[in-house]
Structure I
Amino acid sequence: MPRGSKHEDALQTQGTDEGQHFASMLARSAALKLVCAETLAGPVLAAVDACEASLRAGGKLMFCGNGGSAADSQHLATELLIRLRGTVARGSWPGLALAPDAPTLTACANDFGYDEVFARPLSGIGRAGDVLFGLTTSGRSASVVRALAVARGMRITTIGLLGGAGTPAAEMCDIAVLVPSAETARVQECHITLGHAILELLEDRLVARPPSGPLP
């Protein structure tokens with residue numbers, strides 16, 4: 001037996017196992033997106049309705065989440081402010097991620113506790129008629145649940161991009177878009193896809209029938 005053949009066989013087996021695992025991850029992601037396509041049209045279109053009504057009335061869209069959901073919040077807000085599709089010519093629309101910078105986040109966490117990192121800036125920035133998206137892959141993020149509760153008290157429409165059982169965040173949402181999975185990475189992949197779908201449908205509406213006046 002040539003020297004090193006056992007090691008080479010082990011590497012080949014490992015490569016096969018990893019290739020199968022890779023294929024399984026993408027298959028689960030694709031299957032979950034198909035489930036979302038079949039079951040979530042209702043809440044997604046309701047979210048588009050709420051966003052359209054807010055922007056036409058002079059409101060803004062806000063986003064909050066932790067970790068990867070914080071990145072998705074900034075991602076979606078950027079696509080409102082700057083551009084979603086390069087093929088669509090339109091103005092900048094008001095969207096922002098709450099607590100996007102380290103000084104704001106750390107000051108709030110230090111002075112008021114981490115559960116307030118989104119609710120505190122929301123209380124100063126938000127206005128009745130705005131929309132808040134709360135992103136939590138488990139539905140249990142205390143800081144997101146707190147922000148949704150404060151938003152409701154301010155007459156801000158609350159939309160949840162949720163996963164797991166969805167609770168308790170779903171109880172604070174006017175519209176709950178619940179991805180039926182507890183696998184964090186797969187839920188996050190669906191959240192950004194759902195966010196893109198909501199913004200693309202919103203963009204189609206506002207471009208096809210522009211507001212009577214410029215959006216703020």
Structure II
Amino acid sequence: MRERVTGIIVAGGLSRRFGSDKASASLRGRPLLQWVRDALAPVADEIVVVTAAGQALPPMHPAIPVTVVEDREPERGPLAGLAAGFAAAAWPVCFAASCDAPLLRTDVVEHVVASLGDHDAVLPEVGGFQQPLAAAYRREPSLAAAEAALARGGNKVIDAFAALDALTLAEDSLARVDPDLRSFRSANTPDELAAVAALLDSPPRSAPTPARRKRTRPRGKSRRRH
């Protein structure tokens with residue numbers, strides 16, 4: 001039986017490099033937040049959006065229920081946002097994403113969540129860097145680790161989860177469901193958003209299909225033609 005999943009979208013960052021609220025920035029007529037929500041919706045049994053205090057979410061269509069919680073320490077980066085999301089999650093498995101990754105694919109979400117097994121977390125690794133905001137987590141150990149790190153004054157996500165039983169997913173595994181690894185392209189600046197928009201004009205490569213084995217005929221007695 002499949003474990004239920006909470007999708008967490010961290011949308012409460014300070015957006016200093018972007019210059020305005022990233023969650024509301026438009027890409028092809030849809031706010032970035034909606035792109036990520038739409039990728040999570042087929043997998044998640046609920047969606048939690050973590051916002052900054054007083055942050056207004058953009059309208060999304062179609063409207064589906066989301067739980068909105070505030071990140072009370074946005075200056076401490078994504079770790080505080082993850083802690084707020086874990087605390088609000090109703091289900092034991094969480095997939096965490098950032099609102100600035102509009103090309104996140106549902107296939108990637110499914111693949112990462114399916115890889116969790118008995119691990120505490122599954123962290124994709126792309127370009128030599130782990131991706132904690134495109135990762136699956138078990139709620140209880142991850143919440144405990146995040147809160148402990150914050151209490152110690154730590155802000156780095158990777159350091160906070162270093163003691164967890166975390167599985168790293170390499171690029172070759174991820175490329176089976178996202179050959180161009182577009183799911184891990186972020187839009188932290190207006191220029192990066194323009195680059196993401198340009199990618200939409202070029203179709204992504206198809207995921208490779210398993211090679212079919214050649215059928216061999218069983219050897220029998222040779223027949224002569226007359």
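Every read-out reported here was derived from the displayed coordinates using simple, explicitly stated rules and does not represent laboratory data. These figures come from a predicted structure and were not determined experimentally. Cβ atoms are built from the backbone, for glycine too; each structure is taken alone.
I have -0.33, -0.99 for log10 I(q)/I(0) by the Debye sum over Cα atoms at q = 0.13, 0.23 Å⁻¹, for residues 21-76 alone, calculated from one of the structures I, II. Which structure is it?
II
The value 14.2 for mean count of other Cβ atoms within 10 Å over residues 37-44 was derived from one model only; which of I, II is it?
The read-out comes from structure I.
Could you figure out which one of I, II the value -18500 for helix-only ellipticity at 222 nm (-39500 (n - 2.57) for each DSSP H run of 4 or more, over all residues; to 500) was computed from?
The read-out comes from structure I.
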